[in-house]
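K.L.:
Some structures to go through are shown next.
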Structure 1
Amino acid sequence: MVKPDGVQRGLVGEIISRLEKKGLKIIAIKMLKIPKEVAEEHYREHKAKPFFSSLISYITSGPVISMVIEGKNAIKVVRKLVGATNPAEAEPGTIRGDFGLDLGKNVVHASDSLVSAEREIKLFFKDEEIFDYERDIDAWVYER
């Protein structure tokens, strides 16, 4: 997900480009303003933390770009491209390392596990909004 700060800063194209150049495939994408109830469910593991209300205010403050990304080891690969949660600790060349400065505005969200990804996808997409399609380029991305 490109968070509100990433959208406002005009980084959507750059972020999508990095994912696609790596060889990952976008199988669902949409712009939306996250309702408060959905945001609270999305970040439910942080509910007891002191920053929860500011996190909810931030993620609902403007539009986001929500995506479903597919590819070999997609979660691990996307997390590596995104970089550490705290941009000050993110490696140069990662999305957060190149574009983030503040933990509270770190440009993107990436699921940390298959279980999280499946839960989060259901929050933002209906089954019919996710596409299964072949790309000719995959023969040049993956060993067969």
Structure 2
Amino acid sequence: MATKESVMTSRPLMQELFASRLYKRNQGKMVRQITAITIWVVVAVAAWRCHALFLAPAMGAENRALSYLVAVALGGVGVWFGYRLVNWPKFADFLISVEAELNKVSWPTQKELVRASMVVIFTILFMSAILFAYDALWKFVFGSLGIA
């Protein structure tokens, strides 16, 4: 865990984007990789949609290669941003602490998970049947009274 002084004196994100070092490279590895991959997927979809909705129609068929190049460049910048973001000390310390907390969780076994899921499913079905019966009862009562 970073001390308050080290976090307060860490470089801002704009300076960190152009750095080449990795911050605490062996800590929080799993969560940082998952976060980076998620950012990269979002950036790839955004670059693809930007190309399809804005670049290709604006540049026309004659500049199709240029529109692809701009979309790939936007994607490349986004990928670099995601890579550097997970190594920004403030964000990396957060992700490291997230992984530390995830390691403290006692995850259920497959048998426990199936059993708990069955309890939830049967409870939902039971409650649905009860609500259906109440609805049918009140519909019958109000119908026989001439209210509905």
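Every number in this text was worked out from the coordinates using simple rules, so none of it is lab data. Source: prediction; values computed, not measured. Cβ atoms are built from the backbone, for glycine too; each structure is taken alone.
K.L.:
I have -0.49, -0.57 for log10 I(q)/I(0) by the Debye sum over Cα atoms at q = 0.12, 0.13 Å⁻¹, calculated from one of the structures 1, 2. Which structure is it?
P.N.:
Structure 1 accounts for this read-out.
K.L.:
If you work out Rg/Rh (Cα atoms, Kirkwood Rh), for residues 40-119 alone for 1, 2, which one comes out largest?
P.N.:
Evaluating Rg/Rh (Cα atoms, Kirkwood Rh), for residues 40-119 alone on every structure, the highest lands on 2.
K.L.:
Another question about this same structure. If we compute distance in nm of label points 7 Å out along Cα→Cβ at positions 16 and 64 for structures 1, 2, which one ends up with the highest value?
P.N.:
Looking at the calculated values, the largest one is 2.
K.L.:
Ranked by relative contact order in percent (Cα under 8 Å, 6 or more apart), which of 1, 2 sits at the highest value?
P.N.:
Result for relative contact order in percent (Cα under 8 Å, 6 or more apart) over 1, 2: largest is 2.
K.L.:
Which of 1, 2 yields -11000 for helix-only ellipticity at 222 nm (-39500 (n - 2.57) for each DSSP H run of 4 or more, over all residues; to 500), as computed?
P.N.:
1
K.L.:
For which of the structures 1, 2 does the calculation of FRET efficiency 1/(1 + (r/R0)^6) of positions 88 and 136 (r between Cβ atoms, R0 = 35 Å, to 0.05) return 0.30?
P.N.:
Going label by label, the one that fits is 1.
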